[in-house]
Structure P
Amino acid sequence: MVPWHVTSGMNGAIMVLPREGLTDGHGKPLVYDKVYYVGEQDFYIPRDENGKFKKYDSPGEAYEDTLAVMKTLTPTHIVFNGAVGALTGDNAMTAKVGETVLIVHSQANRDTRPH
């Protein structure tokens, strides 16, 4: 089941560029100094009757409960680039004044637009 794999973190992005590179609406080449990838991942973790996250012995055992949470499209956790702090501190996306940066964002579950 594809949604099960996607909400289990099994997704990503491949950006295929034209041989001539990216262009604007007038055919002028888009030039950038850096490219950053931001992978946004939702996780849907079932909770027990007390609101605590449930634990299972295997992914298969969690299937029905996880499917019910997935259908709400309300993630219990949202992660960027796979971990807390993945885009901060030493891992922060940086640019110097005057540099042009291309940011590629992927989100396989919901329509999101980080800004």
Structure Q
Amino acid sequence: MKDKLPAQIKTLIDQDPSRDHSLQRLARLLHVSKTKLMQRFKVAYGTSIHQYVLKKRLQRAAILLKQTDDKITVIARSCGFTSEKHFMMLFKKQYKRTAGAYRAQYGNA
């Protein structure tokens, strides 16, 4: 029997990556322990829930940088980042350039 829990977690995150996807909240929504959540997601997808959430948020930010002229601060907050500094650090690590440089290279707005 296939484990449906990891797919349920992934669906919740994919629907709105900017939401609070804390282990506590997800465990409460899905009626399982935080430990079970972490273990089963990691086995199914090879990454932690936290890392998956960050990846989805950064992907969304990259899309917004390409398609809008919204300020980077606004994009960071709308994607679920509470700190622009933290967002900038993670974005540069993921995309090997600053958000501003990414927008300059790929932006259409």
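Only the coordinates and a few stated rules stand behind these numbers; no lab work does. Keep in mind that what you see is a predicted model, and the values were worked out from it rather than measured. Cβ atoms are built from the backbone, for glycine too; each structure is taken alone.
In table form, for the structure just shown:
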read-out	value
Test item: mean count of other Cβ atoms within 10 Å over residues 39-46 calculated as 15.2, pick one of P, Q	Q
Comparison of P, Q - label where Rg/Rh (Cα atoms, Kirkwood Rh) is highest	P
Which entry (P, Q) yields the derived value 2.5 for distance in nm of label points 7 Å out along Cα→Cβ at positions 47 and 87	P
Relative contact order in percent (Cα under 8 Å, 6 or more apart) derived as 24 - corresponding label from P, Q	Q
Among P, Q, structure where helix-only ellipticity at 222 nm (-39500 (n - 2.57) for each DSSP H run of 4 or more, over all residues; to 500) as derived comes to -4500	P
